[in-house]
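> The data blocks that follow each hold one structure.
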Structure 1
Amino acid sequence: MARPSAGQPAAVDPSSRTDGWSSMAGRIDTAPERLRPWLAEPGLLTARVRATCGDGTRLRLLRLAAAPLDPAISRRLEVDDTECLLREIEFTCGDRRWIYAQSVFPRSTVRRHPWLEGLGENGLGESLATVSDVVREPLECCELDPAHPLAIAAGGGPGARGLWARRAAYRLAGSPILVQEVFLPALLDASEEVP
């Protein structure tokens, strides 16, 4: 269930290594049909996991650490930060890993919203739902190559089949964060009847 961990954590910006990210509308039809509702989920992904998996749902904090902020993420979020707080979590259904998520909190955002450091194993989406003045920018999606850094961070790697991911920037009273979610094979392989 645990994913491999190697070296200094770093916020991974897929757009700095591939141009495969595109708007959801422009790419959703190429995703596996059973995954499309997950990719395009307009509400909280945490709520969708709980509704699908039920009592077997677990959110596990994998890592919360200071990390260098990729310059491409800085540009995307329109900040001058060179460091961020990197949060990695996974959603499991029973003992099956369904979703890996990486949240990138620029230091300037953490200074304005220090509660981000204390999320623990609480869902970020659920916490954001209680904050006024939060805007989610349009979702993007991408089919990650198995050797892609975000796929590797999610526990994939060479030889694994491609993974689908989505991402969105959020603005908390103007302060940005980036959330990247990777949908793992067990989610796609899950039957209609999930324990």
Structure 2
Amino acid sequence: MITDSDIQKLLGSVLERIANKDLRQKVVKVWLLACERGGWSNVDQLKNMPFTLLANTHGINFIEHTIAVTEGAYGLAKAQENAYKKLPYKVDYDRLLAGGLLHDVGKLLETEPDGKGGYKKSRSGACTRHPVSGTALAYEVGLRDEMLNTIACHAKEGEGAPKCLETVLIHQADFATFDPLVMLEKGTLIQ
């Protein structure tokens, strides 16, 4: 069984940087709920799960991807803050960090072991993609609408939809970690 402590260790210093204790606890609660509903029973399963089934991940796992996207979005926000004379909008760093940690949490329902040492799309994943299932989990835990926007709109489901600033940053960081792998597989990544 995956515990509160396990999730805190997995998400480490990124989780700890969320200043709002209630939000930090809700992030952990969403992860625990996703692990339970997805049938994940130990941390090694999470560490071995690829972050996508759509491309060769070259060993990059779900946890590494989640941290990279969160740190990437944070870096984009900080770069703007440091480069612009006056930032025309306010970044909510707690929402940014929490949103990054939760953007793909629905993949814990969308993906399952295939029984042969790999992973496959689950029945739940065949019915509902991770932005939708992740949003439902976050709603169930009581997260605010802005957090739901970040989870629901970080991928193609959010195309054309109004977005929080943090959603835009997470979307960009997510695709910056995904697109190069797809391009590498297709032979279109110039190296």
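> The value 21.9 for mean count of other Cβ atoms within 10 Å over residues 83-90 was derived from one model only; which of 1, 2 is it? Could the numbers behind the result be given before it?
Working: 1: 21.9; 2: 7.6.
It must be structure 1, since only it matches.
> Right, another one. To which of 1, 2 does the computed value -5000 (helix-only ellipticity at 222 nm (-39500 (n - 2.57) for each DSSP H run of 4 or more, over all residues; to 500)) belong? The partial results should precede the final answer.
Details: 1: -5000; 2: -19500.
This value belongs to structure 1.
> So, one more: Assign the value 133, calculated as volume of the Cα convex hull per residue in Å³, to the correct structure from 1, 2. Could you put the intermediate results ahead of the total?
Working: 1: 114; 2: 133.
Source structure: 2.
> On distance in nm of label points 7 Å out along Cα→Cβ at positions 115 and 147, which of the structures labelled 1, 2 is highest? Walk me through the numbers before you get to the answer.
Details: 1: 4.4; 2: 3.7.
Ranking 1, 2 on distance in nm of label points 7 Å out along Cα→Cβ at positions 115 and 147, first place is 1.
> With distance in nm of label points 7 Å out along Cα→Cβ at positions 43 and 179 derived from the coordinates and found to be 1.4, which of 1, 2 does the value describe?
Values: 1: 1.4; 2: 3.5.
Answer for the origin of the read-out: 1.
No value in this document is a laboratory result; all are computed from the given coordinates. Please read these numbers as outputs of a predicted model, since none were measured by experiment. Cβ atoms are built from the backbone, for glycine too; each structure is taken alone.
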